[in-house]
Structure I
Amino acid sequence: MNRKSKILLMKIASLFSVIRGYNIPIIVLAQYLSAIFILAPEKRALSVLLDFDLFIIVFASALTIASGYIINNFYDSKKDLINRPNKSMLDRLVSQKTKLQVYFALNFIVALLAIIVSWRAFLYFSAYIFLIWYYSHRIKKLVIIGNLTAAFLAILPFFAILLYYKNFYEVIFGHAVFLFLLILIREMIKDLENIKGDLANDYNTIPILYGEETSKKIITILTITTIIPVYVLIEIFDVGYMDIYFYASFIILIFFLLHLWKSNTKEQYILLHNVLKFLIVAGVFCIILINPSVLWHGEKLLRSI
């Protein structure tokens, strides 16, 4: 392999790191599983998978998220040098100019894809792109509001599918609240994890303005609050075998809180962050537990074709 090929591969790896390409397939999978098991349970799984408009929405969401990571990386480059030096060095193999060019190209493609579906989809994704930019540019540095906005933006791709199917079942909002709380807790753990970089770059986070203990108290309250959507989903709605996931999550969150109050180093906060990441990703795969027979029937149908 010659030098030019090596440099090209390194730049591709750098761009993959910037857009966090390892996260996007999980979000795509989560959107499709949510559509099949939660948002459109009355439709056959195969019809959901073969829905071209849904594919466009999911693909546009993936590109929007990728562009969001790029603009976030653009604004956070100085902070990341302190908080994530190794990742930051890899990300810097692609110039800021190239990142912006890719950012605008992705957003242009999203706009074209969205208009194929409908003018409503175009307006939705235009607003989504603007919100991500404004969050990265200004809101991210605002105490509390930054955390709430980050969590809200993380669940917006699922609302795109919700608006597409127009099935406003109460159970959907139960799942959304639980996911929102987990992501919000993760964002607050990231603030504890990134205190040095945030302080050096004038980010107004709760740990910086009010101290780590106050931040831990708020995280504790939010973690306890997850009991409400879990209780509603298990006791009021039928979530099938997914109740196993919620019971397991409750046990893990208890140990999470115990460890939280013993933590005071970046490494310990990273561990807590990874625990929450695991719960979120596990929740994606556990969606199939709501009605496992859907996959069984889908497999039989595919064999008969």
Structure II
Amino acid sequence: MSQNETGKYNIKAISKMLGIQPGTLRAWERRYHIIEPVRNQAGHRLYTEEHVGTLRWLIDKVEKGFTIGQAVDLFEKEDFQLDSVEGKGNGQVEEFSIKIREALLSFNESEAQALADRAFSIFSIEKVLIEIFTPLLIKVGDLWERNSITAAHEHFASNFIKMKMGNIFQSYRVDAYLPKVLVVCAPDERHELGLLTFTFFLRRKGFDVIYLGTGVPGRDILTVVNQVQPKLFFISCTMVKNLEGALQVVKAVAKKHPNTVTGIGGSAVKGASTNELGNNLLIMDSTIQGWDHWFHDFFQQYRR
């Protein structure tokens, strides 16, 4: 804070202006010392315009899925102007993806880490996952398939991204009110990016999500469903040749667990007919907006 800047907002005004409870704000100040409001003669907190900007930034990150601890950590690592970071950052998505990829393919983990932290400080989690990490992994996979890079390069890059995603995933709290969800890729599938993003969406909403990923045979998926007894079961299929196997699993789950909501998503589903998919199968959208609509409808029905 500049030396000549004075406080002009009390905590009640800040609470109303930013939509944050006074108790929450006091807790943030005590634990993280991210801002230090001045005190008037009566000992009351007074906040400056700079404090307001900092709090707006932190609240925005929390609303986008970060914990307050993560948001503070990112804020303290960065050196940028709060009023312009979002505007400047929106044009840098592709640049971030390319630079992180270049760092990973050079086995420069520290540079990739710094770039990823910077991206998370600017963009929402979904934007980083969908518009930075996903194109990065697709490009790396393409380079590997064309023998432009080695399997070691591909594994290093993929494992770095998955580790970053896993750390974020574990930071989300489970809402005990919401049901358990099981998500998996279709048998023989090797593409999991879309399902990973959907899994993050579910976990961010508070669902207790069990993610099985790729390479799980159909019979093993059914074994897990029988053991876990999830309220919701989702399977992803991107390759048309794997759709039949995916539908066999879905139908088996629906037959043995009629009270389980079963859904399917992925690019292979788009060209399938209603006769192939069946009338009782939930067809999941591939966009966050579509997922939000589904969640709203599901939550309204689930609360009844």
Structure III
Amino acid sequence: MADNKILLESDTNELEIVEFTLNETDGSGKLVPSYFGVNVAKVREIIRKPQMWKVPNSHPAIAGMMKLRDKVITVVNLATTLGKGIDCLEPDRVIVLEFNRMVVGVLVNGVSRIYRISWEQVEPPVRAIESAYVTGVVKMEDRIILVLDFEKIVGEICCSDILHQIGHDQLMDEVILDRSRYRILVADDSSFIRHSICTSLRAAGYNVEEAENGEEAWNIISAKLSSCRNAGTPLSNELDLLITDVEMPKMDGLHLTSLVKKDDVLKDLPVLIFSSLATDDNKVKWKDLGALDIITKPDLPNLVKIADGIMH
């Protein structure tokens, strides 16, 4: 998986996805596979389903706990989360994922292969049964691969999502500062994450715009830049900060950051990368691209303070 490390330190606008399947049967007993994908950067390893232990009074989608060398990790039954009827098709593989400073296993029926593709090939999701958990759609010659929002899935199932741990009193205190003249653009393909980020910033008093992917964010920024040039006004009249995820359809956050920093006017726009893939190594690489700061998604309670430090 070394190639993916290269992708995460550059603005190639490419990614590698691991394709896996969840199988169910139709009314006649015929096997019906569904194809899903996850960024290789989140995949720690893939193993056969080991012995597992049930967790009393746990969420229905938690299959149990398993021992992985020196750690005990939670295993999620993804089929249950997506509402697939596969009682007779027991998953026998576990994809071990690592993101947001946690390790979790996901039960699947099989793992096919790894594809290296451009983010331009990843389209925003259309309406589907799994649409609440899908952040992208990849159209192959003979099938469609759905890229899943594991941050949302794991956050809802394990109830460990720090995105909801900002207290009302904290938000009320934050409004003391006047942030109404500052404008922030937030780009994230996960509606779950984007809503959480924007809600906390708006509650603190910031003016916030949203983009569902890097391409949409770039179009918004370009339009603001054009408007400012025509009016002879500085960009700060329209935009003060860009907060971007890394993994997004059409254009990823690294390529977006690179485009901003290569423009003579936009290069002074502060860029904050907010990603579940923000390891220590990636933080160094992304700062080399021009990002002012990088934080992980469990750091959301600190986001307002970080924005304040940039603005004031």
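A few points about this structure:
- Winner on distance in nm of label points 7 Å out along Cα→Cβ at positions 38 and 286 once structures I, II, III are ranked, highest first: II
- For -8000 (helix-only ellipticity at 222 nm (-39500 (n - 2.57) for each DSSP H run of 4 or more, over all residues; to 500), calculated) the corresponding structure among I, II, III: III
- Source structure of the calculated read-out (relative contact order in percent (Cα under 8 Å, 6 or more apart), 21) within I, II, III: I.
A short reminder: the numbers here are calculations on the coordinates, not readings from a lab. All of these numbers come straight from a predicted model, not from anything done at the bench. Cβ atoms are built from the backbone, for glycine too; each structure is taken alone.
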